[in-house]
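Down below are the structures I want you to see.
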Structure 1
Amino acid sequence: MYTASIYFSALNWLQHHMLTCLFRKIFHIDCPGCGFQRSVLELLRGNFSLSFHLYPATVPIFFLMGFTGLHLMLNFRNGALIIKYGYLLTGALILVTYILKLISQHLL
């Protein structure tokens, strides 16, 4: 019970101390990373669908970070290849969703 209270107070603190996007502040449009902080916060709350809606690449990013750490410790046979293509696919996902966001906001 006490740990749950600490967890929810930490989430509340994170929500009120998010970083502002300098790119958005200067150019008044979203950057390719806009939505990531809110997505992580929703993922920590257990709202997977809202997290995916806010930033679809959140889960692949965390998966690849974890896999990269495991690969560095355990040296998987094709780990470097999986990491390389995983990051390429995640980068493509970020690019495609950013272009779709710009189109939906009528900026392209």
Structure 2
Amino acid sequence: MLIEVARVADIADGGMIAVSVKGKEIVICNYEGRFYAVSRACGHLNAYLNSGTLDGYILTCPLHFAQFDITTGEALSGPVPPDPDPLHATADLKTYPVQVKADTISIDI
């Protein structure tokens, strides 16, 4: 089900915003005019990724610097320094399909 979450003008190129939709916390990212939606919680220890940095398509966690590809949700690197606890392995992020129509950004939940 598509749900409106933002306007295109709300997210500058290279920027991101956090939204809450149907109980899910999501980050909407603008990479070169294309919009991507990923889980807001880091795949390592659940830090809020919208407080991190977006460099191109790479989203870096503000807490331990794990990195994720916003186009696929793939965890590109784990925390720095590495976490020796196997229970804290860095998981990929859940991604959500995004649709842009006119000035409206919607995600499929």
Handout entry: Of the structures 1, 2, the one that -24000 was derived from, the read-out being helix-only ellipticity at 222 nm (-39500 (n - 2.57) for each DSSP H run of 4 or more, over all residues; to 500)
Key = 1
Practice task
Tell me which of 1, 2 gives 9.0 when you compute mean projected area of the Cα convex hull in nm².
Solution key: 1
Completion exercise
The value 18, 14, 7 for semi-axes √(5λ) of the Cα gyration tensor in Å, for residues 19-58 alone, derived from one of 1, 2, belongs to structure 2
Practice task
Name the one structure among 1, 2 that mean count of other Cβ atoms within 10 Å over residues 27-34 of 17.6 was derived from.
Solution key: 2
Fill in the blank from the handout: When 1, 2 are compared on distance in nm of label points 7 Å out along Cα→Cβ at positions 3 and 99, the highest value belongs to 1
Handout entry: Which of 1, 2 yields 19 [relative contact order in percent (Cα under 8 Å, 6 or more apart), calculated]
Key = 1
Practice task
Work out the source of 2.1 here, i.e. which of 1, 2 gives that when distance in nm of label points 7 Å out along Cα→Cβ at positions 11 and 35 is computed.
Solution key: 1
Completion exercise
Note: distance in nm of label points 7 Å out along Cα→Cβ at positions 51 and 83 at 1.5, derived from one of structures 1, 2, originates from structure 2
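Each reported figure results from applying straightforward, stated rules to the coordinates on display, with no laboratory input. Values in this document were obtained by computation on a predicted structure and should not be read as measured data. Cβ atoms are built from the backbone, for glycine too; each structure is taken alone.
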